[in-house]
Structure I
Amino acid sequence: MDQAAAQSTAPSPANYTFFSVGFGALFPRNPGSPVNLTFKYTSTSVTTGATTTQTFSGTSGSFLPTAFAGDMIHGGYVFNHNSVNLGIGYNFDMNSTGGNPYFKLGYGYIFQIGGLQIQPSVDLYVNIDGPVTLGFINNSGVNLGVLGDSIHSRFYYTSYTTATFISSQTTLTNAVNLEINYVRTSYLAEPKLLLGTVLKKKVFLGIEGGWMVQVAQTSTLKLVQNGENVAAKVQVSQHGSLGGPAVGLIVGWCFYTKPKKK
């Protein structure tokens with residue numbers, strides 16, 4: 001996963017902005033096993049009032065022992081020996097979800113040794129795994145009691161008719177099914193070391209290595225009616241971690257903003 005382009009070789013600008021792309025891999029020590037969920041719920045007919053107790057069972061895809069990642073939109077600012085950066089990317093660490101988004105913010109300090117740039121730094125990440133659908137419950141014509149929440153057979157849904165979200169319409173909608181979705185959000189810090197160089201004072205090339213540390217995690221079940229209305233959210237226990245070694249390759253482009261004073 002990538003990090004800020006560092007200061008260019010002498011003569012160098014006092015500051016500049018940069019944009020880059022990065023490709024890398026994570027090697028989680030405990031990525032987590034597939035999420036297997038089983039619980040009982042009640043189903044009450046809105047016409048007869050009859051209530052039955054049923055069992056839901058669902059599972060997710062596996063978490064991968066090697067997760068590939070890449071920054072899609074990444075940029076920052078270099079001033080003197082300091083570098084700050086932020087970006088958005090995708091992490092492929094689950095079989096059943098495709099790309100999972102992450103957001104990052106980082107700071108590094110630049111040491112210049114000839115044409116080599118050495119940059120110890122720390123990046124902070126928010127990585128969102130999912131949502132992955134574990135299964136469905138019939139919600140047509142029945143009120144449900146699921147994990148302590150009451151889910152009705154009809155719900156009010158607000159739809160927006162313009163891209164600017166100015167005009168909206170709220171309608172009473174009949175539920176068809178209830179999706180049980182799992183989402184894992186990881187909050188991570190990565191201390192790392194970047195080695196790089198600037199070619200022709202424009203193109204930055206670098207490699208980096210670090211260690212992802214999980215600071216916190218939230219694991220949530222989202223109960224979603226008809227794929228559009230989030231009827232309830234239920235917190236569940238933490239599951240696995242993205243913590244472990246990480247490596248990356250960076251290619252960037254520097255834009256000078258102010259020449260260095262002589």
Structure II
Amino acid sequence: MKIYSPSYKRASTVLTHEILPEVIYCVHEFEAKAYQDLGHNVEVLPDSIRGNIAKVRNYIKKNLIKNKGMMIDDDIKGIRVWGLNKEARPYAKNVENLRSFFDHCFYMCEQFECKIWGLNIMADKGCYRECNPFSLSNWISGSLQGFIGHDLDFDERIPLKEDLDICLQTLNKYRKILRFNFAFMLKDDHRNTGGCADIRTIAKEKEQFYLFQKKWGEKIVRVDVRNSHKQRTGFDFNPVLSVPIKGV
């Protein structure tokens with residue numbers, strides 16, 4: 001089982017290797033040398049799929065991960081878990097323990113007979129309920145996704161919502177996704193340039209949102225009206241997903 005991280009124009013700012021030295025950064029031909037010169041583990045992707053993260057994820061999934069493996073963002077600073085004292089703590093003091101945690105996640109994914117697993121999307125204690133350390137009907141972020149025998153493709157028409165879409169596809173076909181609610185990621189994505197930031201615009205985000213909503217319907221993909229007034233655009237591009245599957 002290998003861990004792959006799609007990366008784009010971030011050779012000098014990637015962080016994930018600091019907590020996972022074995023991570024393999026998947027970069028395009030035109031900038032592979034910049035990553036290699038800095039000592040990063042690299043898998044070279046064709047430039048022909050450049051500019052569409054859904055195409056990149058499909059390439060990694062089909063050609064590198066195949067039956068079992070992980071994709072993780074390149075700006076992960078750590079993995080934390082909620083303890084009984086209601087404080088977040090690092091899961092592991094060393095790389096071996098963190099890798100053991102991932103192995104355990106894959107083992108539980110197999111036991112739950114799921115095809116994909118991930119972590120809590122929020123680092124806010126107010127969003128975590130101790131009575132639900134796991135869930136099976138919630139979406140997971142593309143920032144960290146583990147796959148076992150997963151046979152669905154990321155939708156290349158909506159590369160700004162591809163992680164949400166793959167979750168809905170999986171829930172629609174397999175009826176469950178394993179999410180470890182007690183664990184979450186620390187990221188540094190707000191300061192990073194490159195990646196999807198290079199193609200995100202307000203117009204593009206809005207176009208992608210409505211395409212995503214059209215695919216799944218307004219009952220499943222809804223505008224978050226609670227947060228829309230807080231956005232400088234007057235529109236929250238992060239949808240509310242209402243999955244019509246009973247259970248946690």
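Values in this text are rule-based calculations from the coordinates and carry no lab data. A quick note: this is a predicted structure, and the numbers were derived from the prediction, not measured. Cβ atoms are built from the backbone, for glycine too; each structure is taken alone.
Of the structures labelled I, II, one was used to calculate Kirkwood radius over Cα pairs in Å, for residues 148-203 alone, giving 13.9. Name it. Mind showing how you got there, number by number?
Details: I: 17.7; II: 13.9.
Among I, II, the structure yielding 13.9 for Kirkwood radius over Cα pairs in Å, for residues 148-203 alone is II.
Check the numbers for Cα Rg over 2.2 N^0.38 Å across I, II and tell me which is largest. Could you put the intermediate results ahead of the total?
Numbers: I: 1.32; II: 0.99.
Structure I comes out on top.
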query = To which of I, II does the computed value 25 (relative contact order in percent (Cα under 8 Å, 6 or more apart)) belong?
reply = I
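Any idea which of I, II comes out highest on FRET efficiency 1/(1 + (r/R0)^6) of positions 36 and 236 (r between Cβ atoms, R0 = 41 Å, to 0.05)?
Working: I: 1.00; II: 0.55.
With respect to FRET efficiency 1/(1 + (r/R0)^6) of positions 36 and 236 (r between Cβ atoms, R0 = 41 Å, to 0.05), the highest-scoring structure among I, II is I.
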note = Re FRET efficiency 1/(1 + (r/R0)^6) of positions 20 and 44 (r between Cβ atoms, R0 = 35 Å, to 0.05): value 0.95 computed from one entry in I, II; matching entry is structure II
remark   = Calculated from one of I, II, helix-only ellipticity at 222 nm (-39500 (n - 2.57) for each DSSP H run of 4 or more, over all residues; to 500) reads -7500, and the structure in question is II
